[in-house]
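The numbers here are math on the coordinates, done by the rules we state, and not lab data. Quick caveat, the model's predicted, so the values are computed rather than measured. Cβ atoms are built from the backbone, for glycine too; each structure is taken alone.
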Structure P
Amino acid sequence: MHIYDLGSVPWADSQLIYHALPRLKREALVLLSPASPYVCIGYHQDLEKEVDVEFCRTSDIPMFRREVGGGGVYLDNGQLFYQVVIHKDNPLAPSNKASFYRKFLQPPIETYREIGIPAEYKPVNDIVANNRKISGNGAAEIGEYLVLVGNLILDFNYEMMSRVLRVPDEKFRDKVYKSMRENLSTIERELGEVPSRESLTASLARNFEKLLGPLPRAEVDSELRNEVSKLAAEFSTDEWLHKMGRHTEGRTVKIAAGVDVKHLVHKAPGGLIRGDVEVTDGAITSLVLSGDFFFYPADKLAQLSEAVVGKREAEVSETIVRFYEDQGIESPGVEPADFAKAVVG
């Protein structure tokens, strides 16, 4: 395993490099910051539901869909990213996702503690200090590799984060802003100053080496750059960015006798689940699931929807439980019953 200590990079590289490494069968620790702002949404999210797309476009703020679950976030050079790419068969990688988070979040926790911030792990995937979140993290399976992405939050633009989100009205936006100020902290806020990026990067590298062993330095070579360019073309298409589609928000529309189209929302401990459901005479005839949850393997989510289609509403819960068992699904903080609530209410 190598370390890519890249400093400040173009915003797209801050996402595409860790997507490219598993495709090239490379294990690595990547440390970097984006040079300019952008909005990044989770793998299962619906862009139009989560983000004020028009505002982002008129403000020249790029938007990106990652292959990692979780929620949408505004990112800029106020964060120092750490990204771990490790093969599933590596003995250092726990097979259980909750254990994976607990183990691989220890190095950034130690870095926070070294600079005087009393950081602690909070299941499923948060780092908190003084009862406020101070690091955002997510994990994914990309091919045969496990990927952890997270950040040290040096400073944070609360106002812009609340502005890029799609909200029903300005009163709700103000509530989002105030809630973030109360529940999300930063190094600058905790200490009154920010240590140098060089010292923070060195601390992260040192603490990850305690876990992973020696990490020889590597550069972005031509093979990696070519893969990044290839993925940039794929991930910048409208088809990828809008892949969850556009669906009716938050209501039930009666199409005809016995035919309803519903949008259901359920908040599980592990994230928000949205279900866009068509029901005909008590049977599920169409289903799209989206949200800011984590689901492994990620590509099985569409198969879960397919498994439910054709079932009567009374059969949905049992069908989802059976699918979890047959496919070995993991969704930290989200149970089969949570998905059932997003399908039948």
Structure Q
Amino acid sequence: MTTARRPAVAPEKETIKFMQHTKRIIEKDPALKKDDLIVITGAGGFIGGNLALYFKKKGFTNIRAVDKKPLYEWYLHVPGVQNLCLDVSLEENCKRVCEGAVEVYNLAADMGGMGFIERFRVECLRSILINTNMVEAAYRAGARRYFFSSSACAYNTLLQKDPNVRALKESDAYPAMAERGYGWEKLVSEMFCEEYWHERGMKTAIARFHNVYGPHGTWDGGREKAPAALCRKVIEAIDTGKKDITIWGNGHQTRSFMYIDDCVQGIDKIMHCDELIATPINLGSSELVSINELLTKIEKIAGVKMNRKYDLNAPQGVAGRNSDNTFIKKVLKWEPGTTLNRGLAETYAWITEQHHARKAGKRVGIG
């Protein structure tokens, strides 16, 4: 007796079939009520603190802000917000944080500017514990929606070796060659969010941030990003009378920088767009600038001309990175619109206040 053989299937076709997801029906959410619980992790930091303030200004009355830092180290204390000092890399803390949550915004991560990211890759990678535990806790708590703050560091670094880089579109994350440490953590965490929707039906949102800056951000201590670092260096040079400034790299590296107000507005829009469920999307400005040009803009704001020195051995990151906003404009009919000149002026003024307050012996946050 002969046994009928199953027709052979090409391995590549099996792989394609495995990777494809059955499209889920998206059920319409009830309207979000002003007293529904909104949870924000990383709320003691720059973006998380501003997001808590954003929702408070919109009239939401039940906001739970979470950060592992002691409360006195938080940048923003928003009146009427419940503040918890908990480390959300621990599973039990995540369960407590997500209890009763309707929406969860996970912005907690161990991160900073390029100096921190390149020197502390293990710490950056360990942030995967945060998203792993938070997304599961949010799912078990019955949260309707979950937001994950990803990064442009998830993009293939081979596409970012030229300062005259083409803008990065969402598909450029694959084939994967993310920035070591921090970038890989973001890419893997994105996958968790995608699968919690495809397999378990929890609505997730994923935004790839491009260099967020502005008031109430890190401006000293090693975790600050280029706009804040250069503003601080110029302010210190003016204060000491020494007009020397050291730039990391040759100054030709290019980036785009997104102002904080655009960032929090974009988070809200992305989180509540059904077309973007489990779909990574750029959230950044498309205004490309070199580090030299960035410093020139700050010099104009400060009314000073600096003597530039270049440290070619300092952490520099990729040669160029910019945000392709084609997709976000198509879906949301919106993109970050604050000009770098305007955002830098606000940032420079705030860091100046912080610098002089610290010099006068007052306690200020630095990140």
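Structure notes:
- At a computed 0.45 (FRET efficiency 1/(1 + (r/R0)^6) of positions 195 and 331 (r between Cβ atoms, R0 = 35 Å, to 0.05)), which of P, Q: P
- At a computed 34, 23, 20 (semi-axes √(5λ) of the Cα gyration tensor in Å), which of P, Q: P
- Highest-scoring label, criterion being distance in nm of label points 7 Å out along Cα→Cβ at positions 187 and 219, among P, Q: Q
- Which of P, Q yields 3.6 [distance in nm of label points 7 Å out along Cα→Cβ at positions 35 and 323, calculated]: Q
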